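Student: Below, each structure is written out as structure tokens.
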Structure 1
Amino acid sequence: MKSRVIVAAVIEKDGKILFGKKKENIGPYPNTWHLPGGGVKLGEESLDEAVIREVKEETGLDVEITSRISFDDGYEPDKNGEMTHYVFLVTLVKPVSNTLKAADDIVEVKWLEKSKIKDIHLPKPTVKVFKILGWI
């Protein structure tokens, strides 16, 4: 079984959190709203560099690291169906630009009020993050 280190960003602005929707029925965690992020290029970039790159690729936003929030892991099939061990590292970031556009493997982005987070379908690791933060 392969393993992947994944960075994800909680991007907060004006009391809202940014989420991205991946293509339908594509794993891991298909048909859920994700925090922007993705795989770390191990040996080529730091975790902070990976978060900044992934957020830019998926949302168009430039961000600045605020703090690290949590880590977790899970087992899910990847987009090719291969069972994969994912290690999730979650960082709180703030946007330093306003250009927002879904790109890369994200087809839609939206800001959502914290009180509405419980109303969308989230991956299990993201639910854990928001419970730690006391938002759900």
Structure 2
Amino acid sequence: MSRERPSPGGALEYAALVAVCESVSVTGRELHDRVGVPRGLAYTTTARVLDRLFAKGLVLRERIRGAFIYRAAISRREIDRARLAKTLSGVLGGGPRPAMATLVEVIEEIDPQLLDELIRTVNARRSPP
């Protein structure tokens, strides 16, 4: 089994990581303006989030002219996959069958056409190359 990369710890880390991914590079101040200000956070809170993401290896940073410039170390797809895997692990922990049935019911409530898409995706995944 491959070693999984750490994932963002919560909604704020996730929002910050997505914002970094959506930019080629970003300063702490720019990220704070995008993520921190709308949430009414202090700049130091945004800076601590960036430090945590850096410590987890999810962002890269480089000091340029006295300021850190951040770039994503992983793609948006990898972020969303890790987040979903973490969520599903918690949901399926009690046994996959009841959780799968509930998942299908919820998907159907959200949009019945999503079930058709899910079936197509599963069938494509099971088809030999």
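Student: Supply the structure label, taken from 1, 2, corresponding to helix-only ellipticity at 222 nm (-39500 (n - 2.57) for each DSSP H run of 4 or more, over all residues; to 500) with the calculated value -18000.
Tutor: Working: 1: -5000; 2: -18000.
Answer by label: 2.
Student: For FRET efficiency 1/(1 + (r/R0)^6) of positions 45 and 109 (r between Cβ atoms, R0 = 25 Å, to 0.05), find whichever of 1, 2 sits highest and give me its label. Please list the in-between numbers first.
Tutor: Details: 1: 0.65; 2: 0.10.
Once FRET efficiency 1/(1 + (r/R0)^6) of positions 45 and 109 (r between Cβ atoms, R0 = 25 Å, to 0.05) is worked out for each structure, 1 has the highest.
Student: Also, quick follow-up: The value 0.65 for FRET efficiency 1/(1 + (r/R0)^6) of positions 101 and 117 (r between Cβ atoms, R0 = 25 Å, to 0.05) was derived from one model only; which of 1, 2 is it? Could the numbers behind the result be given before it?
Tutor: Details: 1: 0.65; 2: 0.85.
Answer by label: 1.
Student: While we're on this one: Kindly point out which one of 1, 2 the value 0.8 was derived from, the read-out being distance in nm of label points 7 Å out along Cα→Cβ at positions 61 and 93.
Tutor: Value 0.8 for distance in nm of label points 7 Å out along Cα→Cβ at positions 61 and 93 corresponds to 1 out of 1, 2.
Student: With relative contact order in percent (Cα under 8 Å, 6 or more apart) as the yardstick, tell me which of 1, 2 scores highest.
Tutor: Numbers: 1: 33; 2: 23.
Max of relative contact order in percent (Cα under 8 Å, 6 or more apart): 1.
Student: Which structure, out of 1, 2, was Rg/Rh (Cα atoms, Kirkwood Rh), for residues 13-84 alone derived from, given a value of 0.97?
Tutor: Numbers: 1: 0.97; 2: 0.94.
Structure 1 accounts for this read-out.
Student: From 1, 2, which structure was Cα extents along the principal axes in Å = 53, 36, 27 calculated on?
Tutor: Working: 1: 41, 34, 27; 2: 53, 36, 27.
Computing Cα extents along the principal axes in Å on every structure in 1, 2 gives 53, 36, 27 only for 2.
Where a number appears in this text, it was derived from the coordinates with a stated rule and is not lab data. This one's a predicted model, so the numbers in the text were calculated from it and none came from an experiment. Cβ atoms are built from the backbone, for glycine too; each structure is taken alone.
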